[in-house]
Structures are given as structure tokens and as C-alpha cells.
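What follows is calculated from the coordinates using simple rules that are stated; it is not laboratory data. Model, not experiment: these values are computed from the prediction. Cβ atoms are built from the backbone, for glycine too; each structure is taken alone.
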Structure P
Amino acid sequence: MEKHRNGKILALLFTGVLMGALDISIVGPAIPSIEQTILVDHKSLSWIFSIYVLFNLIGVSLLAKLSDLYGRRSIYILSVSIFAIGSLVVAMSDNISVLLLGRAIQGFGSSGIFPVASATIGDIFPAAKRGKALGMIGAVFGMAFLIGPVIAGLMLKFFTWNSLFLINLPIAMIIIVFSIRLLPSHKAKVIPHFDWPGMVIIAILLSSFAYGINSIELERGVAGILSTHVLPFFVITFISLFVFIYLEKRSPAPVVKIQLFDVRQIRIVGAVALGAGMLQSVTIFVPEMAVFVFKVTSSKAAFMLVPFVVAVAIGAPVAGRMIDKVGSRAIVIAGLFFSATGLFMLFLAGNVLMLFYAGGVLMGLGTSMLQGSSMRYIMLNEVRPEDRALGQGIITLFTSVGQMSGATLIGIIVASKLNKLEGYDTAYVVISVLAFMVMALSFLLKSRKAELEAASKTLAE
């Protein structure tokens, strides 16, 4: 009976994660249609993506913390409801300001869906079986990026772009109804005062970082970073980081427990999450590289990523099952090795199509081992049950910062070269070297035996 109920809970969680992930992958195909109905300049166009990421970063610590305090069910329902409201605002928008407002609300709502889903898996599954479930979440993400553009393309043939976002409303309603029936809701025994000063500072920190990194004029190279439109925001980020650490160490109910980073395992997994985010950012540039090297259209270049996405969808559940057998350290090391090797193959590919596809498949397999299960599995084992959602939020935070940083680094490298192909080759080598460095660090992670002992100890506490 319990196994049957857990299966229903997993299906419910996967539906929420799929909904949130689809709204990242369907936006690209919708851009041309949006431009036909709403006046959008090039700078605002990039913010359709960036503002979603920004508010996802801002919301993840808040909603994850609230989930640990007030229960998974209520915060999961709240997150899905906020996401649905944002979808409605986007669908009803008739100007870019309202559209960006809706995307911001969507991003904030989605920030609670993935961490709460991962934390719930930690609540209902023992340590020896979590890997499989977390791996399936990774497969859901991969599937979303595979079917998202296809769904968007089919719907746009018969409906306006607004329908891509209106479809979230009935899905969200179904999720909410079944969440009320199925999801567990264990509140903290004592609800402390919430750390609003910490929440405000982390919002300033992340906002200034996201705005600064998205305002860099890539064609100016390093000079773009030192611009008066960018550098002040990085200064604010740097100052806010020290203020945030100072406040959180002294807060009785911190948004992020700085003490968690006293644990070596968590420090290492934070570095791995940053590296994984930088590796994932490469996929943004691969279609453009394909257009430049293979002389194909933009739409065909996008479909050339299908082997990568299929590898993610297949590799994620397999990696999850393997974690339960060999442990997370082996999967992290293998994931970083495959990703770095795949990147190096893209560097070697030139105009050889088979090498290009082989590199994409290796990157997909590496991504599947990192994004869905291994890092989240480690975090579930290392934190107490009352901090599980917070731990998952930290993984999301580090990964997103890595994605933004990686995209900017690659953009600067490419813009600094006269030959675009040379720029991509250099960028791929740089990111590949960084991945191998993180892989070397990953050998310091705990063995399978040690992490099971840590999980048992955490549960006992």
C-alpha cells in the first residue's frame, strides 16, 4: 500500500517538475510569434529568459526554507499556484513589461517546485533507494527539453503563443488537487522567526549578480566587465556576500545555514554544482556553433541537439539506479569525465559530423549523471531532515550561478577572438579543463559505505 502511494507521489512530483522545465524549453520557439504581437527590442528579448532565472534564484532559498518549516505540501501547492498565476499574466500580456512581470512570477514559483520535490523524495524513501527516484527526476528534465520545442512547434501551428502558457493552468489545478490528497506535510515542531534581513540581502546579492552578468557587452571582452554599467553591480554582489555570511552566522533561523559548509562533503558538492552549471551553459552555444561550422539553418541546428537530450533522458534514470549500487562519488566522477571528454571532442570535431554527435552524446550522459541525482543524493544524506529542502535549494542556487557564469565566460572568450570558430574551440577547452579540475576534487567525496553511514547518522539525529 505504501509503495503504491509513493508511486503516486512520484508521479505528482514529476508532473510539477515537467511543467516547470517545459516553460524553459518552449520559450525559444515562441519568440518569433511573441515578436509579431508585442514590440520587443533585442535587450528585452534576452530578459525573457534571464528574468525567469533571476527570480528562480531569489525564490529558491525562501521557498526551500519555508518548506522545511511549514511542510512540503503547503509550499509545493504555493509554488505551483504562483507559477500558474505567472503563466496567466504571461498569456494575457500585451506589452513587454507585463510579459516580463509574468516571467518573473513564473520563475519565483518554479523555484520551489524542484527543491521541494527532491526533499519529499528524501522524506519518503530510505537512503538506499533515493538514487533511482532522483534519477527519474533528471530524466523528466531531459524529456522536457526534448519534447518542449516539439510541443511548442505543434501548438503554434494551430494556436497563438499565449496557449503555450495557458495550458499550465489546468495542469497546475490537477497538481494542486492531488497534492492536497497525497503529499505529506510535517511542520517543524517549533516555528522560529523568519530571517527577513537575510532574505533581503540574498535577494540584493543575486539580483545584482544576475543584472551585472546579463548587462556585460560581450563584444567588448574584458572591457565589458569593467564598464560602469556592470562593475558597480559586481561590487554590490561582493559586499552583499560578506554581509549575508555575517548575518546568517548570527541568525537563529537563517535562510541558508552557513554552518552546513563546515562539512567537507557539502563544500565539494557546491563546487561540483558550480562546475555542472558551467558545463550545462555550453548547450546554449552549440546550435550557433553548428550553424557556423556545418552551414545549417537555426532550426536544424536545434534538432542537432537531439542526441544530447536523448542521452540525458536515457542516462538519468540509469545513473540514479547506479547510485544506489556504487554510490554518488563514482557517478559524479564519471559524469564530469564524460562531460569534459565530450567538450574536448567538440573542440576536435571541426566539420566532422560524427565527432560532433559523439561529443554531444558524451555531454548528455555526463549531464544526466550530474543534474538529476548524484549531487542531490549527497545533499540529502548530509543534512538533517528539517533542512532537506534548504539543501536542495543550495544545489539549485550553485548550479544556476554556474550556468550564468559559464554562459558569460564563453561569450567573452568567443567575442574576444576574430574567428568565431577559434573562439568556440578556446571556450570548450577552457570549460573542459575546469571540468577535469572539479573531477579531481570529486575524488575527495565519501565512498558508498561512508555516505550510507552518514545518512544513518543524520536520520538518527
Structure Q
Amino acid sequence: MHVETRQPQRTRPSDILRLAVRNARQLPLVATLFLTPFLVAARSHAAAPPNFLIIFTDDQGYGDVSTYHSSDCRTPNIDRLASEGMLFNSMRANCTVCSPSRAALLTGRFPDRVGVPGVIRTKPENSWGYLAPGIPTIGDRLRKAGYHTAVIGKWHLGLESPNLPNERGFDFFHGFLGDMMDSYTTHLREGHNYMRRNTEVIEPAGHATDIFAGWAADFIRTRAMEEQPFFLYLAFNAPHFPIEPPAEWLAKVKQRSPELDEQRALNVALVEHLDDRIGHVLSTLKTAGLDENTVVAFCSDNGGSLPHSQNNDPWRDGKQSHYDGGLRVPFMIRWPGHVQAGSRSDYVGMNFDLFPTFLELAGLESDAEVDAISLVPILQGGTVDKPRDLYFVRREGGSTYGGKSYEALIRGDWKLLQNTPYSPLELYNLKQDPGETTNLIGRAPQVARELASALRGHIQVGGSTAWQRSLAP
């Protein structure tokens, strides 16, 4: 892990408290009595639990965040999160598609171990996951610790009871239950309206990105009037296809970059509109006076879709693929005064590491069954030496795959993968070959056997959890 410092760290409230106590011991009694109210206030401020905000985008590729490298896509607000916090260079999503990544993020466990190895869809005959009953979500854990918990935006972990957001640890839900919208402006999915305020069916007007950002801003302003800390999971459905940016954003991109083909211009405009609305949410956080004590994490559920001109550079392939273009995602964490502004980390982790990270920052212990690892030592400038496999699974149906799964595993510098249930296993040394261009499956047989054995073990553990409702306990 490499950490690069660009700006001096701000003074923490706890540092102020320690200095005040030390100085008070050297003062006469009358001065100490005079300082007592200020010491109590400092202690209260230092002990205040932080708020948590996850901004989760949908199919946003590593190359469509301009902080990572030069890009035709401009994301100044997301980039500012990185410059004001820690940018992670080597984080991966927990799956190459939506539902499993979200299940892992919210439970801290590999997705097949919580019953979601594939995409949960509208039609039961083509749905490949069922969020296991009884497994606590991060909402459950933080709510029991006194947090107000909320989901705004895309849920995609169940369309009916008992897997609605309010039943899985969240006090408040304002968003879309389904997988994708057929249009950002009609908000329907195969004729169904999945827009809800808690369990109430609603019909909001406008572009979905504007709607979700507006609801998030309203939520933040409301929470600013309360003393209770909050956890907000803000899940945009942008830039998932259909690629439908507002007309004025597309016009701006075409005027600035007329050389872009139509599909790429549409995607750039959709991402830049998303970035602008993220900026609105962050601005609201600051105006509400919550900026300093809110941990903000930003990441995407999987890589971008190449058929829709999304950019995963410099990694190979894209969404649905176990090559790194489908797995590597933008990832950053900001907490003013606690996380060094402008720092970078090469730690190789996964999105669901936010689960134990937030629990630790809230003063809680993680569950023994959690597969994720806390990033707190890294945020504090240290390292994490606990080894683990990065395990990826996707189950899919349809006429092509017939309900079979395919997997990948990363252990150290080595990666074993397959990209369809019927494809042969491939082996890559990511340190020597980050672009995954040279398959070493026949040249390193011992490594291949070791990783294949480990992969079988992960598959067996995941197979003990039902992924269809009719089979669940």
C-alpha cells in the first residue's frame, strides 16, 4: 500500500480535547473551573459518532471518472471527493452485475453466501437471487447502534416482502425497487411502477438522476435538524442503460467535443449530469453543517458496459466479464480532518469492505461471518496485512447458460477466471500482466491447481445458501 500526502492533516476534535486537558492541569483551580464547560463541549464533539453516506453508481467504469486519468468525461465533483479524501486505485466490485454487488455491499459477505449469486429480476422465472432472511444488513447493524438509516435510489434486492428496504434494516426508503428503468423519465420497468416512498406507490416527475439527488438533499436538510446520526445509502441508477441524458447536457458535450460519436457523447453527457447532481448532494451536506462529521464513500457496482460506449481504461473488457474491466471500479473515501486529503492507496480490496469500515468507525464490532475487511487502518495511514481471497461469482439463466454459474478468484498476484459456465479456466499474473493478455494456465500448473482448489471451496460454501425463495428456510 502506498500513501501519498498532498496537504497537511487538519486538527481533530480529539486532539483539541487532549491539549485542553493537558493545559488545564497546569492552571489554578479557578481557571480550571472556568474551562470546564469548554472541556465538556470538546469531549462531546470528539465523541460524536460520524454520519455515513455511500454514493453508489450503476455501471460507471473506472475510465469514466476523470481523477484516474485524462478522459473525455469530466467529473469535477467526484474528483473533488478524491482530492479531499483518499483515492483507491485497486478496488473491485463484488460482482460484474448489479444485484450481487449490492447484496455484498450491504451485508459484508460474498453474494452467494447471502443468496444473491445473480440478478434479481421482475419475472420469477428469470430471477437468480433471493436475499437470505435473517442475515443482518449494514442498516440493521447501524440502526441498532442508534443511527437513522435510509436508502434513496435503486434497491434491486427484492420486489416484495420480506425483502423490501424497510424490512431489511432501513428506517426510510425513497426510490426504485427494480433492476433498471426502461426510461429515466417514465421510471417504469416492463410496465410496472416500482417507485416507492417507504411502501407507498408514488409517481414522481423528472429525470431519475435529478429526482434521487433532490430526495437525498431533502433528506440531508431534514437530518441536520436532528441530533441522531444517520446512514444514507444513495444508489443512483445512472449511468446504466438506457443512456438518456437530459437534452441540455448532451448539447453541452457535443458543443465541447464535436468529434465524439453519438453513443459516446450520450454516455459522457449522462455521466457529467450525474456528477453535477452528486455535487448538489455534497453541497447540501456542507450547507447543512454536516460536511465535517460525515464519512462519504463513492464507488460503482461494476465496470462499464462496452456496448454502450462506457470506458474502463486501462483494464480489459467490461460489465459481465471477470477480466478487470468488469471488476475494477472507482473508489474513494472522504472524512475531513480524519482521512488525509489527497492521499492514495493501492490496497487491493472490494466494495463490501465499507461494511466493517463503517461499523468500526461507529464503534461497533463486525460479525464473525463477515468476509469483508475494515479499511480503517488504511484510512489512518497504516496497512492491512490480513490475507484473503477475492472471490467473484455470477449465476445467470436464459437459453445460453441454463442457470449455471461462473466464477473468478484472486489470490496475491494471481487471478483464475472463467467468463461463461462453459469457458475454460484462465490464469493471469496481475503484477506482471495487469492487462490480462497472457493466459498462463498451461505454464503454471501448480498455481492453477491451488487456486482451482480454493475456488471450489468458496463455491461449496456459497452453495449452502438458497437463492430461490421457494428453497429458502
Structure R
Amino acid sequence: MRQFSVILLLLTIFCNAVFAGERTGKKTDDIYDVIIVGGGFSGLTAAYNLKDKNILVLEKEEELGGRCLSGKWNGFHYPKGTEYIGEPDDYLKELLKELGIVAEKIPAPTDGVAYNGKFYFGKEILNFLTDKEKKQYYALLKQLDKMNKRGIEDALFEDQLDIIDYEHLDNQSVKEWLTRNGYSELIQKFFDIENRGLFGTDNSNYSMLFDIPEMAFNFPVPLSINESVVYSFNKGMYSIIEALNNQLQNRVVSGAYVNRVVVNNDKTVTVSYVKSGTITTVKSKAVIMATPAPVTELIVDNHLSTGVRNTLSGIKYSKYATVNLFLKKRLLHETWSVSCIDEGEVVTLYDAIRPQVDSTYRGRSILSVYMAPEYAYDKGFTGQSDRELLNSVYATLNRYYPGFEGNVLGYDITRFEYAFPIFSPNYGNNIRILLKDRTVRGPIFLAGDYMMYATVDGAFFSGKKAAERVLEYLK
């Protein structure tokens, strides 16, 4: 009778696990050197730099890439997320060379502006501004360039604890700085749309310090309109993800939802994940968390200090959506990207096929529409249905291309719950805590653009630096 009761108990546990959507777990005997949680730019870069170790990469989604995803339609590749990089230099240049992939310039001209139902291209790109505002605009570009040359980029990417030297810029928002310096409302709107397109964050919620490098690089001027400073690849930015994955020799498990990371008494780390309904437990000497900050705080079960936990959970992320429209004929061919000033949630248009065709092509095409909330913390944006997002897109595009909807053959909508960490004023304090606290210097390590700079370069550098810290720890 007792034996029967034990069997019944075991059957009950098994059935409960099945009905909960998870089969009974399995445990591997291998102890990895490093487990990397997250298969985006940061996680895969960290893994690549640790490829000589016994490593495992766990990615929640079936497709790697984080916010760098790609699609294909009618023979064309199109980005669903990250669109481009600047000219590769330093570590990124070295990485691409090692991976054997070549960054190609997106054909110029690459900039345009849409405002009040009219496009501004080429030498007329700034004609949406008055003559007085144009003078202000050029003065602003000079001021940004001068500020950027004072070592800000070095502080963001290399000597990060030096961020404290720029506290006077970090403690104010872009909105506060522009207003204090007397820039017109329209110039501020131009800044706002660029920031929402690049970082998913409006002027009032973004630190001036972290805005300077990108704005010094990003704003167009008519004299250089026929020069391109933006790059991509034959399959878009996803080419980097693909190349990194190829280097990792099947050490990446996708569709693996990590639900618990525990530091053991002997300083090893146990990681539990669910794939296809089965729970698997693995151990390692170190773990790199390359997941969004609040996700890291939720799944690391112990070890992290209160200061680190509060910092991670306090980092908010902007929402983002991309709408790729499949068209009967190419409409946007004058330029590659268009900043949509004062167009609500539609922030940027991209001629997705520009790097893949010549300037005379007018056949079937893909227009990428990037959307972000007008206010960084607006939670209503993610609650919109596909139809609501499409209605916003069509309302905007009908202003510039009357009858636009009749040209649409189909669409692909991608949403990003954790698009960009919001680098709000005084964000430098977060970085200092996450770099100096002993509980994230082994066996748990952090990687991600929230650790450095909310750009592609920031993600790559963060992954590299996390790998360097792990190698030092494992010595």
C-alpha cells in the first residue's frame, strides 16, 4: 500500500508539471565555463569573445538578434529593427574583419524631412526652417561638435567612470538644454523626432550628455547631402547576427526561456530554462546576463546587492514598432530615410530596398515605417492593435502620397517590448553602480546597451567588455 502511495505521488507531480505546460526536467552533468543569457548583439559578441571557452548561449526567442531582426519579401531583405551603423571603427571594424563581412555604404542621399504634408530633400532639406532658424541650426551643430570633442565618447565607451566629469550635462534633459540655449520650437521638434527614431525617447526624458555624440554625427547639412555616412550589409544588420552565430558552432540554444539563475555556495551558478515544455538545469563557473535590465533583476534569484537590484528594476525601456509595407511600386526613391516631424507616432520612413537596387528602379518595393510613442513612458502605445498602428501609418502617408493605401500589397508588423533603455537625466549614476558593485563582478556579469550607450556600438562594446571581465575572473 505504501509503495502504491509513492507511485501515485510521483504520477501526480508528473501530471501537474504536464498540465502546467512543462514536462519534468533534466539536468546536464557538464559544468560550462560561461553561460550567456540573451542572444542579441551584446550576448553574441560576448560569446564570440569567449568562443575558446566551454560556453552556452540561451536565447528566449526562436530567432536570434534581439532588436536586430530581418525579413525577406519578393527577393528583397528588409530590417524589422536596427537599420544601420555609422562607419565601422575601433572594435567594430576589427570584429567585422574577423567575421569576414563587409559593411557597405547605403547610397547617398540618405536624409530627408517630412513636415506639414511636404517632403524636403537634397539641397532643400532645411527649407522647412526659416532663415533665422537655419542660422540657429548651424550654430547648434557647431556647438554639438565642439562639445563632443571634449572626450565625451571616450567616457561613454572606454573610461566610463569618467562620466562623472560631465555631470553638468547628465543632470539635465535635452529639452531643458535646448530651451535654456534659446533654440526654436521647430528645431526642438527636429531633435525630438531624431531622438525618438534613434532611442525611442523624447527630448524631455533623455539626458543631454548621452545625446551629444549621436546628434553631432546624425544631423544633415545641404553641403554634404551627396555623401553617405551610414552603412549596412547584404542582408541588412542581421548579417552580423548570422556571422556571429556561425562562429559559435552550435553552442546557441534558441527558444530557451531562462526562468532562474542561482549562485551556489561554491560560487558556481545554476541556470534553469524551459524549451519545448521541458525544464533543463545547467551549471557554469560564470554567467553573463545579456538581457534587458528589469529581466535580469527578475531571474537572478540571489547574490545581487540591493543597490544593483534597485538600479536594474528602475531602468525603464521605451516601446517601439516597425511596420514594413510591401508595395506595388517604389514611392520613396529620392533618399533612404525621412524624419517625420510632427507626425505623431510615425517617426521615420526608410526605403528598405535602397542598398539592393539602382536609383532608376520603380518596381515592387518595401517601405519601412518606424513608430515610437510621443512620450517615452506612454504605455498606451503597446496596447494598440495592428489595425490601429496601420491606421496611424496610412493617415500619415496619405498626406504625402494621396491614395497610398491602394499601393499596399501586404505588411509585416514587429513590436519591441524592450526596444531601448531610457537614458533619463542622471543616468550616469546607474552606470557607475553597475560597474563598481562587487556582486556583478563575478560569478554574475552584466552586458547590454543599458550598461554603456543605447546604440549598436554600445551593445557590441558592452558584450566585449563583459567577456574581458569574465576572462579575468576565470584566471
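Here are a few things to note about the model shown:
- Largest in distance in nm of label points 7 Å out along Cα→Cβ at positions 156 and 300 among the labelled structures P, Q, R is structure R.
- Parent structure of the calculated result 1.7, given that distance in nm of label points 7 Å out along Cα→Cβ at positions 52 and 380 is the read-out and P, Q, R the choices: Q
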